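What follows draws every value from the coordinates through simple rules; no lab data is involved. In this text the structure is predicted, and so the values were computed from the model without any measurement.
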Structure P
Amino acid sequence: MNMDLFEYQAEKNSESTKPLAERMRPGSLNDFAGQDHAVGEGSLIRHAVENDRIFSMILWGPPGCGKTTLAGIITAETRSHFVHFSAVLSGVKDIRAVIETAKHQRRIGGKQTVLFVDEIHRFNKSQQDAFLHHVESGLITLIGATTENPSFEVIAPLLSRCRVITLQALSKAGLSAVIDRALSDSVHGLGRAEFSLTPEARAHLIRSADGDGRAVLNGLEAAAGMAGSRGSRTIEAADAEQAVQRKSLRYDKAGEEHYNLISAFHKSLRGSDPDAALYWLARMLEAGEDPLYVARRMVRFASEDVGNADPYALRTALDAVESYRFLGSPEGDLALAQAAVYLATAPKSNRVETAFIQARETVRRTGALPTPLHIRNAPTRLMKELGYGKAYRYAHDYKEGYVDQEYLPAELEGTLFYHPTDRGYENTVQKRLNRWRHLKKQGKRGSAIRSTALGKGDAEPRTG
């Protein structure tokens, strides 16, 4: 029988006063949608649950992907004693109390204690250390939940005793299925009120949830309330827009997502894709990243990935930094966008970077080799008598400003670090270097033609 909107509201005020997201929590692995890789047939977790052999694990994933729900299902489908522990509200004293409870459970009933630690990344080292021995001894089975990369946030000894299970943000199809389940469930969901959504309302709820199942249910519940308040069973786009405030993009300036986005931006620039570069730039700025951090990365990119293929790229990146400092946001954001497009479409070369890396490695390997005497400075008479600067040839006195002369220590003579590409301006550099290196290889010292533009005639080259 259909329920009118007033009855629907009355039901909400009884058992249904729990949030829709809480009422719709899956109760079994078969109902746990969107994470087949973690809990599907043949998965490690499903095998452990079916054989009642739960292991310690860290559930790592974004908000609303089902970490807490999965921990509850694991415990409900085994014979374990479940303890829910908040890393935000609890300290070492509380941990000790849990350990005593676990000992009691084992002693009187032979029950395994599963300790679920929500936001385990918020525990400091001493708090995590307090778990370590008891996880190792098997007294407790630890299930930690975190939105942060456990490699950064969980101490290595504890991490080594747990398996990391990665959960994913729900796909659009997954979120749509969550909505349909809530709309059709007449016991825990909105089924008795027979609500429906327009395609536009559904799309807005899904887009705003950003992969978060809890968020899409919260939005659905609020939108249903908006529709109900105007006497309608159809949730319109306007209801969804009013119910769902603009959701901040998932981002943590100190966590993994920070590095994911800057990596995507850098690789898009390197891959000469201006559209992708603009997208990732917008993602970071919209999420609240420091624009000057992005600008500094572009300055680095200009030298690392463009280099001498387009020497103006570095100037463009530096100009973007100064423009942003002068204008601020949002006006200065456009200068960053302009620089990003320029860098993405510039010819690329990493030969300056690779040459410098090789030069550094050579220095570390060979140590402080002596500077050749002929290129040493000779400001005193003694130095000159010792041969400092002797036979140095002044490059400007020679045609093309080049003279065949060794500038590296004797042990490294003939070593080449810089190998320019044939892209952009580096093509010109490559041709120039090839000619000079050919002259050097052939040892054409005597054939170098003195410049007459300087009025030196046949005089010996200067030595200082």
Structure Q
Amino acid sequence: MRRSSVTRRGVLKYAALGTTAVIAAPYISPTYAAGRLTLGCWDHWVPGANNTLTKLCNEWGEKNKVEVQIDYITSQGEKDKLTAAAEAQAGTGHDIMSHRDWNIQVHQNALEPLDDVVNQLIKQHGPISPVAEYLAKIKGTWRGVPTTVGSQVKPCCSRLDLYKQHAGIDLREMFPPDEAQYDKAKTDQWNWDLYLTSAEKLFKAGYPVGLPMGQTSDAVDWVGALFNAYGVVMVDDKDNIKINSDETRQALEYLKKLMAVNPPEVYAWDDAGNNRWLVSGKGSGIMNPPSAWAVAKRDNPDVAANCWTHPIPRGPKGRFVGQLPQFYGLWKFSSNKAAAKDLLLYISQRDAVGQLVAASFGYDLPSFKSLHDFDTWKTVEPPLGTVYSYPPRGDEQTSIAGAPARSDVGAQIYNQAINTVMVAKLTQGGEKPDDVIKWAERELEGTLRA
């Protein structure tokens, strides 16, 4: 397998001309249309994680006498999305393509229906994440298969030592590495009010939490989760704008207090900013997948040994965590659709999923709750059990900013980062809450017109 270095010009040239990776001699088996299958896959940040996906695809290929070729395409500079856009426009390229966040919705008309594959997986694994369904089931039809690779949620990752010393909170006791030992009386205490109180104490001690407030996904996701916890709805599923509400004012009032005890640079952070803050030892907590902890294992072991991933705080309407699933889409122009669907089923089986989770040290998260019981989350260390509560457990529900609006509207709400811009206007711009809400109403009217 090879790792691609993709440029926009190269992608357009590749898509326009086509390659022998796509147009191959017919496969002798009547089951499949050709003897070769090509995949364009997200290039995993965890060293070695790509190797496991490659191994699984090769296993399937050997059994079915199909040559499988994978191009691992980086998400830096959105090269994976540029590749997908070029292939969709040209009508040629890989058979299967990875799609992040809203890309299934973007390319829905160029993607093959995959109801047969997803319904089979639901039959095997049980209910699927509502966020995955919202993003990939378009107008009643599944256009993408939820992947394990790259899919994530963004709960709290906090410093055990700093919370205990400066806030008097034992997070490991509150969220032990065994869901059967969760004590509802204790977990219910972990709400946004307690989060603010503890953040104020940690700020005073010189170890603030680091919550990004820019326009990238890490910021949009945690603010979206908080908005959901307060019952904020921007646009409902009937195209009604609902942002002008008491729930919105309550959430904004809370966020004004919370952002006052964050480092001022959070407004300029990209998605790596909060990771660096925790790894540096200056921060007491962030909201992220276990990526910062994984880097700290290498760069700052003392920090890693005190990291504990656990559920996000609870709000008046419940406990919500931001989720960003990834998907595999099958282009309509693929000449190998039967083989592609069979491969997608193969790498979505429990044994394969377990291998992918292990290869990423628990970072990759299946969209099926029944697959949240792998030993990886129990055994990864230090400290032992540190990422056990990374998969949603207890009363934690997955969510995504933009929902429950129809997905094309939700995509605009998310990508324009309307929620974090509202907060910045309030806390940095000094605007009044009602003026911020009026601004948001105008922006949402624009998304509906578009």
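Given a value of 135 for volume of the Cα convex hull per residue in Å³, calculated from one of P, Q, which structure does it belong to?
Q
Which structure, out of P, Q, was helix-only ellipticity at 222 nm (-39500 (n - 2.57) for each DSSP H run of 4 or more, over all residues; to 500) derived from, given a value of -12000?
Q
Tell me which structure, out of P, Q, gives 24 once relative contact order in percent (Cα under 8 Å, 6 or more apart) is calculated.
Q
Could you tell me which structure in P, Q was used to calculate Cα extents along the principal axes in Å, for residues 291-418 alone as 64, 29, 29?
The read-out was computed on structure P.
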